[in-house]
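Below you'll find a set of structures to go through.
Each reported figure results from applying straightforward, stated rules to the coordinates on display, with no laboratory input. This structure is a prediction, so every number in the text was calculated from the model and none was measured. Cβ atoms are built from the backbone, for glycine too; each structure is taken alone.
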Structure I
Amino acid sequence: MGESQALLRVEDLHARHALPAVPAWGGLVHRRRWLPAVDGVSFALARGEALGLIGESGCGKSTLASMLARLADPLSGRLLFDGIDLASVRAGQAADAPWRHRIQMVFQDPYESLDPRRSAFEAIADPLRRLAALDGAALRERVLRTARRVQLGDELLARRPHQLSGGQAARVGIARALAPAPELLILDEPTAALDVSVQAGLLALLAGLRRELGLAILFISHDLGVVRLLCERVLVMRAGRIVDEGAPQALFERPRHPYTAELAAAVPRFPAAA
């Protein structure tokens, strides 16, 4: 992939988690231990591409997503977004960065990521106030347009998260991320807690939004079956490293790494109709 095609380029990214300190010799000194969470990850994401990232719980994919969204800092490595070195801005200051509106994230559990005291309208309006300086009639029009884009009825906008179904709350989370018109949308297992029919509707919605808006998507999941419905290319992550990569159907039918074969084997296969 050429430099002009890549919207996001990740180079040798590292992160680690602190383990509980243990007493050293004699019990007089405590020594901190570290566990690699992301271990030398490199990849590129093209403009308008849908890239899947799959792996088991604890493999580092959510840590990677948090660093890409600039919610956490890497230990080392480079994060280049449209030529901008994102890692040059600490996560604590990223909310005020001029590129903040261009990268948005959808979290796994909308009930945890949405403020329970605020309505769906306010959830979608908040990033527009902060990142686009909208208010009044312009703000209301943009919120309504964004909600309709994710097939969220106007009558639902006055509701708080606990008054919404799982699918409706997920759509509010997507609308909130779409509101400031990002170029890159990072989705961290957004369908994991939804039933199959709601999952299918949400995946179809995301595919349509990608085509309509020209979005680049990084879709994170533990399920190869879900990812292959949306993504053109898939990265397989295990123990903090990318161990496989390819088109989803090729990985499904001809996995190159034993772990990819395990993931493919977990996807239900249905016999052809007679």
Structure II
Amino acid sequence: MTDFSIKSIFKRYRWRISFTFILLILENVAKVLQPLVLGIAINDLIKSKNDGLWLFCGLYGIGFLIGTIRRYYDTRAYTFIYTNVASEIAELQNEKGIEVSAIAARSALVKELVDFFEHDITQGFTSAISVIGALVMLAVFDLWIFAGCLFSIIIIILIYTLSTKRIYNYNIGLNDELEHRINVLESRNQTGIFTHFKNIAKWLIKMSDLETVNFSIIEIVLFALAIFALYASASAANATAGGIFSVLTYVLEFSGGVFMLPIIFQQIIRLKEISSRLKTI
């Protein structure tokens, strides 16, 4: 194997990775249904009935069991992938006489790629299912709140469309600097070492500043959505305590999912740049 991009790693270990995704989807479908069932349970309890409560307990138990199995499997699957890929990269680069600093840096980058499957894609799937599930349920409850959610998504897409190139360029600068770390440290030149870490700090600050601006705008948009949803659900002619609870919970799930997706998006851009380096090994 000479191509160590995200795509090639997925193709090579597609069955192991796909099984984690199947478990993840089942786990999150159970979670998406929980606010609806909990709303039913609230209305039942107000009427002195326990049917909805037992239904919620059963649904929660299923999601909990699937999630536990997935976490046990994930760790074993992804440590297996990392062990194989990292050792192959080190072997190939040793054969080509690559500098130790570059081998060490690229081995660390491989860990980021594997972590992407284990953590970032997991979070991305969870967020995507939360967003899609919440949108479907909100479309059933209130079309105006559903429309507000779609408007929020459009704004967020616009924000990150305008930011993509800058995020990618910042990651190029950061990874270029990281590949020289061991050489800089071996030189024992204090001025060079200080400059190296100062340059790393510069790129990290640039990325953090851009992220802060983007997330501040997103948070304002989602706050406005929550206020609108609270007013709209409470003002509905057929409003019930359980219904209002379900709507607000879905709005919060939507907001949490949407808030996480940009983080995954930034990581994808970073890993795209990492993949371009590892393709040349």
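Here are a few things to note about the model shown:
- Source structure of the calculated read-out (mean count of other Cβ atoms within 10 Å over residues 48-55, 13.1) within I, II: II.
- At a computed 42, 29, 21 (Cα extents along the principal axes in Å, for residues 80-159 alone), which of I, II: I
- For the structures shown (I, II), relative contact order in percent (Cα under 8 Å, 6 or more apart) is largest in II.
- Given 1.24 for Cα Rg over 2.2 N^0.38 Å, calculated: source structure among I, II: II
- Which entry (I, II) yields the derived value -9500 for helix-only ellipticity at 222 nm (-39500 (n - 2.57) for each DSSP H run of 4 or more, over all residues; to 500): I
- Answer label among I, II for the case where percent of Cα pairs over 14 Å apart, for residues 176-223 alone, calculated from the coordinates, equals 61: II
- Source structure (of I, II) for distance in nm of label points 7 Å out along Cα→Cβ at positions 16 and 40, computed value 1.5: I
- Which of I, II leads on distance in nm of label points 7 Å out along Cα→Cβ at positions 96 and 128, largest value: II
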